[in-house]
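Scrolling down, you'll hit the structures one after another.
No lab work stands behind these numbers, since they all come straight from the coordinates. Bear in mind the structure is a predicted one, so any value in this text is a computation, not a measurement. Cβ atoms are built from the backbone, for glycine too; each structure is taken alone.
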Structure P
Amino acid sequence: MNTKNVHQDVFISILVYLALGFLFIVSLRIKGDSGLFPRLVMGGLAFLNTILLFRGIKKTKDAKDNGYDIENTITLQDIKWPLIVLAVTVVYVVIFNYTNFFVASTIFLIGLMKMYKMKSWKTILLVTLAFNVFIYLGFVLALKVPLI
């Protein structure tokens, strides 16, 4: 099958299935009932992705039956910012492995806000401080989650 005659939703859904499969395998390492919620979320995403796959197959079939080419409109320019945010998130995960939640999240938040051209350092620092205080009070003090 020529890839120009396959709707982009089919390719996207295949990539999502691969990502969900990887995440499911990773979630199997989570001990006890803690892994239940991530697997439920992945099940919901797999269900929605199945709908996307069937719609993509239907669009592909309709195009073939009606004799027109499929115009896949997603370009690299369209997904440039999501890919950059993905890369920044991967860097966040790496930093998180070597520091703690608050250091990694502070770098992540400031980096994203500067990337999205937020100019006021006062706002950037206030938002970052408010976020860290909220997480500290809610999770470290109230729920006793060790984030440090």
Structure Q
Amino acid sequence: MIQRIQTVFLLLAIVALALFLYFPLIQLVGTNFTEDYHGIDVTYFYEGYIIFLNLILAGIAAGVTLLNIFFFKKRNIQQWLCWVAVLFIAAAAGFVYYRYQTKVFVGDVVYTWWNVCALAAALFEILAFVYIRKDEELVKSLDRLR
């Protein structure tokens, strides 16, 4: 239901996750070069396979958030899904940090301001959780009046 404020927060979280994947998160700066790594480009190489782990984690968070919008009649499941999405967002942001702090590069690793999008998405999820909980309390108080 679009008219609920938590739905707006959930949609803003999806937009923030899309920005997190689209814009450059990391910039490698050397003496003769500058290279940008977008959120989709943050990969992990394992046994000959390139795994787009950041895309997978942020994509799962966005999918859970989108699914969360349609569970408007099941507020307990919505609250639980908000925290699941926050965990996936934290894992995606943590992977970006881990990936470029554990490797040795010729230049400096510079984190761009677009990393704040993951924090904003987590904040929107938490705000949605708060308003879902307020809805649940309102419904319980109205049930007591009947």
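Work out which structure the value 1.6 belongs to, where distance in nm of label points 7 Å out along Cα→Cβ at positions 111 and 127 was derived from one of P, Q.
Numbers: P: 1.6; Q: 2.2.
This value belongs to structure P.
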Ranked on FRET efficiency 1/(1 + (r/R0)^6) of positions 63 and 87 (r between Cβ atoms, R0 = 25 Å, to 0.05), which label among P, Q comes first with the largest value? Q
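Out of P, Q, choose the structure whose coordinates give distance in nm of label points 7 Å out along Cα→Cβ at positions 23 and 39 equal to 1.6 when calculated.
Working: P: 1.6; Q: 1.0.
Considering all the candidates, the number was obtained from P.
Tell me which structure, out of P, Q, gives 0.80 once FRET efficiency 1/(1 + (r/R0)^6) of positions 31 and 135 (r between Cβ atoms, R0 = 30 Å, to 0.05) is calculated. It would help to have the intermediate numbers written out before the result.
Values: P: 0.80; Q: 0.00.
Among P, Q, the structure yielding 0.80 for FRET efficiency 1/(1 + (r/R0)^6) of positions 31 and 135 (r between Cβ atoms, R0 = 30 Å, to 0.05) is P.
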Which of P, Q yields 20.9 for mean count of other Cβ atoms within 10 Å over residues 55-62, as computed? Q
If Kirkwood radius over Cα pairs in Å is computed to be 19.0, which of P, Q is the source? P
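Starting from the value 35: which structure in P, Q was relative contact order in percent (Cα under 8 Å, 6 or more apart) calculated from?
Values: P: 23; Q: 35.
Answer for the origin of the read-out: Q.
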